[in-house]
Structure 1
Amino acid sequence: MEQTNEQTEEAFREQCRRQMDRPLALRIKYGFNRVYKPVLDDAPWRSFDSMAAYREWCDASLPEYLGFKRVT
């Protein structure tokens, strides 16, 4: 059985109410989601001699959907 929009919204509100009853430490613990980011997560660290070199690396190496491309 499919839910109506009103039922879906009420279920979401109820979920929010339950979450607010949790202690702050638990809300923080479960409030963040680790997501693999291609290329960015493939090396433990990187350094660049200049911001220009960093920007060139971003343009050449990172997928556009990550949002590190220059806006023209």
Structure 2
Amino acid sequence: MNKQHTDTKLLVKGLKRLALGLPFIVLTTYILTFAFLNKETIPLYIFLTLGIIAMGVTIYLMFDGIKLILRSIF
């Protein structure tokens, strides 16, 4: 019977990605809210662009972290 164990290095890497993604969730919601509250000013486009980029980074970090954790367990 072949027992497979959890790859701890991969698990730690996945948890680090998830931990890095959590501040991005808060930062993204703050930036996007700030951008939509200031509709009359020019920085709307700057903050909206930053918010959309940060949202993409957040989604990538969270899905990649979950994928790494699942790969380390199975």
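To test your reading of the models, identify which of 1, 2 gives 1.82 for Cα Rg over 2.2 N^0.38 Å when calculated. The partial results should precede the final answer.
Details: 1: 1.82; 2: 1.55.
It must be structure 1, since only it matches.
Can you spot which of 1, 2 the value -15000 was calculated from, given it is helix-only ellipticity at 222 nm (-39500 (n - 2.57) for each DSSP H run of 4 or more, over all residues; to 500)?
Of the structures listed, the value fits 1.
Every read-out reported here was derived from the displayed coordinates using simple, explicitly stated rules and does not represent laboratory data. If you're wondering where the values come from, they're calculated on a predicted model, not measured in any experiment.
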